[in-house]
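For reference, the structures are reproduced in the following blocks.
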Structure P
Amino acid sequence: MRADGAIPVWPEAISAHADSVDALAIGFFALIWTLALPIGFAIVWFGWRYRRLNEDVDRKQRHHGLTWLELSWMIVPFLLALVFFTWSALLFRDLHRPPADAREVYAIGLQWMWKFEHPGGQREINTLHVPAGEPVRVIMNSQDVIHSLYLPELRIKQDVVPGRTTSLWFRADDPGSYSLRCAEYCGVSHSRMVGELVVMAPAAFEAWLAGTEAGLPLARAGEALFRELGCSGCHGANAAVRAPGLADLYRRPVPLASGETVIADERYLTDSILMPESQVVAGYEPVMPSFQDVVTESELVALVAYIKSLSGREGERE
């Protein structure tokens, strides 16, 4: 119940995307009721108006359909379905195309909490602070089972799957505190896997970042881990082993030995670390070992952040 005593039909909308989703839902329900009510009344009316006992029915009388009528009740629903398919597909496309300048936050789902880490090293548990009016991209991994990050007031939800990197983005316009939940059953304490999305004015958010104790920035932590694990022995600038270069790799097309070409996004980088033989770069031998049981999800996030940081500057081997 809201402060004014009203009972909301659905959660408050705090973004343009949420308003668009609400418009789609309202339009769909309006169409359904517009079609269902007349049909329902017609069924009841004709059932009562033309009721007859079995012996009163003339079985010899034949009724032939009208071609235009039969075509209309096939073509019109098809066109209506096509309209809603196109409408929803455009929303889906926008939801999966984050702006290039989106602020990035890393998230790890585990039983039964959410861990968030900002690039500057600020860490949060079950709370995510973001600036109002700015695009935010959340890059997610799971430490154990399938989770699903759900932000009701933004009308977005994305599964978080073990061994895969998924992401979502949003732009929250209204400062305030909002719900943050797991929408995929993940064990006995699933109902307790809730948190808070805190949307702040940009100046207040920057002050919060500056005033929050931060660990080592993600990229620097990833660089230290990169050298500790011996990755620089193959991918370093002076390495004797011939391995693919990492400088400017992020978001670049990568030709594979299979003949495919993929984009080096977070998912590709994650798969290359955990399952290197699944996507061997063309011209190289599949000699890299798997780090599946070697690095934790937090360490994996740091490694990916470091590799991304090499784009646009001199780093490891070209």
Structure Q
Amino acid sequence: MSLDIDIIKARAKNEYRLSKVRGEAMISVRIPGGIMPAHLLAVAQQIAEQYGNGLIHLTTRQKLAMPGIKYQDMDKVNAALEPFIKEIEVETCGIEVADTTAGYQSIGGRNIVACQGNTICQKGNIDCTGLAQRMEKHLYPNPYHLKMVIAGCPNDCAKANMADFGILGIAKINFNAERCIGCGACVKACSHHAVDCLAIKHGKAVKEESKCIGCGECVLACPTMAWQRDPKQLYMVKLGGRTSKKTPRTGKLFLNWVTEEVLHAVIKNLFEFEAEMLDGKPIYLHMGHLIDRAGYHKFKERVLRGVTLNPEAMVADRIFWAEDQYVANMHVKAVQ
């Protein structure tokens, strides 16, 4: 059976991806934050076995993907995805969806990747899944491209440094000198796991504030609970990271010690900036490429326009990316 289907449009609208097998595509489901109810696995299994080739791929963006979908079955698959769309997008993330049986509405903002965060990991400073679900309304069903990653701490297991917009959970660390016994456990932990900003002076721990990244390693190491995370949740933002064939690079520090309210305001402005730079046409480009076009200072002014920064917030005055120019084979040569 031959069907005239524009698979590019099908991908942009319904999350289908072109397959090397003629007449087939792969469908993937959005799971913001990478955590979903276990019973939905049965839905993915049914789609994979009834309409696909019986396989499920766990994607790098924490989605479930079912390959082998026949073009003529796309409408049926869209309807079969309703439990995912209804329970995750509508009920959990609060997205307004007119027809939950019509499949996904856009692929622009990619699935938000997140580590387990402080609901599971002792190193986590924030609830990554909860933040991802609250951020989903900005990315879906927005047609403009953006890759967001959320990490629970600066250890960055989720690779926020490689995202267009990487969020890392951090905390101001309060110190109770009366509890400190000068054992040096926090100093050792900071030196080994973090940024070496602690020392023991006159029998007490002291911190070089300008070096502290708010990771919380000292909190975990202290046997007397002299170090404690401040309950106010704060975030670090890395900007412009990306993989790709064209000048891959790690993100650079853009915002530090900002609140969630700031994150929401900046993301809203960021998509407006993207629409303005692309003349209203949602072309696939990494955020770093758009920043290069506009210049960092123009970008900064636009995305911070109207944003009320919290008192602790810090903003990068300038950003410089050192490109990985492996395309030019600059640093390799044939071995004689």
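Quick note: the coordinates plus some simple rules give every number you see, no bench work behind them. As the structure is a computational prediction, the values presented were derived from the model and not from experiment. Cβ atoms are built from the backbone, for glycine too; each structure is taken alone.
Name the one structure among P, Q that FRET efficiency 1/(1 + (r/R0)^6) of positions 101 and 149 (r between Cβ atoms, R0 = 30 Å, to 0.05) of 0.45 was derived from.
Q
With distance in nm of label points 7 Å out along Cα→Cβ at positions 141 and 181 derived from the coordinates and found to be 2.8, which of P, Q does the value describe?
Values: P: 2.8; Q: 6.0.
Answer for the origin of the read-out: P.
Suppose FRET efficiency 1/(1 + (r/R0)^6) of positions 21 and 245 (r between Cβ atoms, R0 = 30 Å, to 0.05) works out to 0.10; of P, Q, which structure was it derived from? For FRET efficiency 1/(1 + (r/R0)^6) of positions 21 and 245 (r between Cβ atoms, R0 = 30 Å, to 0.05), the value 0.10 is produced by structure P.
Please compute Rg/Rh (Cα atoms, Kirkwood Rh), for residues 93-228 alone for structures P, Q and give me the label with the greatest value. Across P, Q, Rg/Rh (Cα atoms, Kirkwood Rh), for residues 93-228 alone peaks for Q.
Which of P, Q yields -11500 for helix-only ellipticity at 222 nm (-39500 (n - 2.57) for each DSSP H run of 4 or more, over all residues; to 500), as computed? Working shown, then result.
On the way: P: -11500; Q: -7500.
Of the structures listed, the value fits P.
Where does the value 22.6, 82 come from, among P, Q, when Rg and Dmax of the Cα atoms in Å is the thing being computed? Of the structures listed, the value fits Q.
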